[in-house]
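Following this line, the structures themselves.
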Structure 1
Amino acid sequence: MREEEIINYTELADQRIIEIFKLTTIEMPDAERLFSHVLNAQHIWAHRISGQKPEYSVWDIHNKNNFEGIAADNIRLIRIALLDNTLDKRIAYSNSQGVKYENQLDEILFHLFNHSTYHRGQVVTLLKRYGFTPPVTDYIMLKRDQLL
């Protein structure tokens, strides 16, 4: 699978979740907290790859009205990171506890996208509890619909 396709998938799947948040007038703190975590992790990894200090911590909670802008910025940073680096480049970084690690960029991207998908599934479960019809975010369904 091409990197650009998985980035496009992540962008589309995130946007579909964000659309639910934009439509709702009810408070959904658990869903907002978990989706904030998805966006924070993307942000943190994109900054680690580029050697920048992240602005957000892992569990910072964002206002749902800011989700769209944060998501767009994350995707932009990830795309820039891919333009500036090869997939086999080793990236040195520290985790949230300050422990130093090093991984190849392709390993980091696999983790980043897998982590996002995992937690989006949890967010969708929470949205169902709040009475929302979950958006289609399955890769294969979006591919079949020629959205990717």
Structure 2
Amino acid sequence: MKVSNQNITIDGIDKKILRALMEDARTPVLEIARNVGISGAAIHQRLRKLEKSGLLSGSKFIVNPKILGYTTMAYVGIYLDKAMSNPEAVKQLKNIPEVLECHYTTGHWSIFIKILAKDNEHLMYLLNKEIQSINGVSRTETFVSLQQQIDRQIKI
């Protein structure tokens, strides 16, 4: 692995390690070592270097929201009355647990968010009572996701 000016170059062994962990972060290091053909200690060393470079930022378990009753995914474009309202609006959006992502964007909206609701009634509550009541929000535009058809990370 080579690191220069924020760019990182990874070799074939690094790619094999990363692919295995991206497929299942719980894959034992020794299993990866056997498949790659190097020692477990070498895998640990490479993982430490990849973490130090910033390429890897931890691992996580993924909760299935449908099991918890959250079945409605929506994307909401938020129009702000003025750009100066952005920091306060984002601060308020952080207080709404159903807001999963928040992006400052170009184009029609000032802010674009991804939210998860239990159903359409819950979505309507979130829009009317939580999001549209934030100071600086002039209006919203909502898109309901019918089905997520692609879910992946960048290819290594």
Comparing distance in nm of label points 7 Å out along Cα→Cβ at positions 87 and 119 across 1, 2, which structure shows the greatest value?
2
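Can you spot which of 1, 2 the value 14.2, 40 was calculated from, given it is Rg and Dmax of the Cα atoms in Å, for residues 55-126 alone? The partial results should precede the final answer.
Numbers: 1: 13.9, 37; 2: 14.2, 40.
Considering all the candidates, the number was obtained from 2.
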If relative contact order in percent (Cα under 8 Å, 6 or more apart) comes out at 23 when worked out from the coordinates, which of 1, 2 was used?
2
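Quick check on the output: 2.6 is distance in nm of label points 7 Å out along Cα→Cβ at positions 15 and 39, derived from one of 1, 2. Which one produced it? Before the final figure, lay out each step's value.
Numbers: 1: 1.6; 2: 2.6.
Of the options listed, only 2 reproduces it.
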Which one of 1, 2 has FRET efficiency 1/(1 + (r/R0)^6) of positions 63 and 135 (r between Cβ atoms, R0 = 35 Å, to 0.05), as calculated from the coordinates, equal to 0.95?
1
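Out of 1, 2, which structure matches -9000 when helix-only ellipticity at 222 nm (-39500 (n - 2.57) for each DSSP H run of 4 or more, over all residues; to 500) is calculated?
Values: 1: -21000; 2: -9000.
Checking each candidate, the match is 2.
Given a value of 40, 20, 12 for semi-axes √(5λ) of the Cα gyration tensor in Å, point me to the structure among 1, 2 it was derived from. Walk me through the numbers on the way to the answer.
On the way: 1: 26, 19, 12; 2: 40, 20, 12.
Value 40, 20, 12 for semi-axes √(5λ) of the Cα gyration tensor in Å corresponds to 2 out of 1, 2.
Bear in mind that the values in this text are calculations on the coordinates, not laboratory data. This is a predicted model, so every value here is computed, not measured. Cβ atoms are built from the backbone, for glycine too; each structure is taken alone.
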